[in-house]
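In structure tokens below, several structures.
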Structure I
Amino acid sequence: MKRADLLHHLRARGCRLVREGSKHSVFTNTKNDCMSTIPRHGELHPFLVRKICKDLGIVPPRGK
């Protein structure tokens with residue numbers, strides 16, 4: 001999955017950017033205060049996408 005698609009998915013489910021690092025971004029879910037880091041890669045492995053969504057307490061995207 002493309003990083004931009006994941007970021008769009010996260011923002012649509014109420015997650016916000018907390019800060020930017022040099023190699024990653026930190027997002028938080030405003031509903032449950034869970035946090036996760038998203039690396040700056042063009043393509044993210046499906047296992048990593050599921051882990052990020054699990055950390056944030058949201059459903060993972062389908063079909064990508």
Structure II
Amino acid sequence: MPKRISISIPDPYYKKLEQWAESDDRTVAGLAGYILQRAIDEAEREGKIQIRKEPPPTKPKHP
């Protein structure tokens with residue numbers, strides 16, 4: 001399930017992000033999410049982070 005986060009960026013960067021989003025016909029939030037996903041994928045490829053796999057859900061035990 002997607003998670004929501006709140007970020008703060010300097011005004012000049014927001015204006016650039018806004019222009020970029022408009023030229024790509026995206027929302028600012030949608031473009032920011034896309035950029036973050038790409039940056040995380042790149043960091044993972046470069047070995048800067050390792051994504052931990054979540055353990056499979058446990059099945060409830062029946063008495």
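A few points about this structure:
- Answer label among I, II for the case where helix-only ellipticity at 222 nm (-39500 (n - 2.57) for each DSSP H run of 4 or more, over all residues; to 500), calculated from the coordinates, equals -10000: I
- Entry that produces 11.5 once Kirkwood radius over Cα pairs in Å is calculated, selected from I, II: I
Taken together, the values in this text are just the output of simple stated rules run on the coordinates, not laboratory data. Worth saying up front: this structure is predicted, and the values here are computed from it rather than measured.
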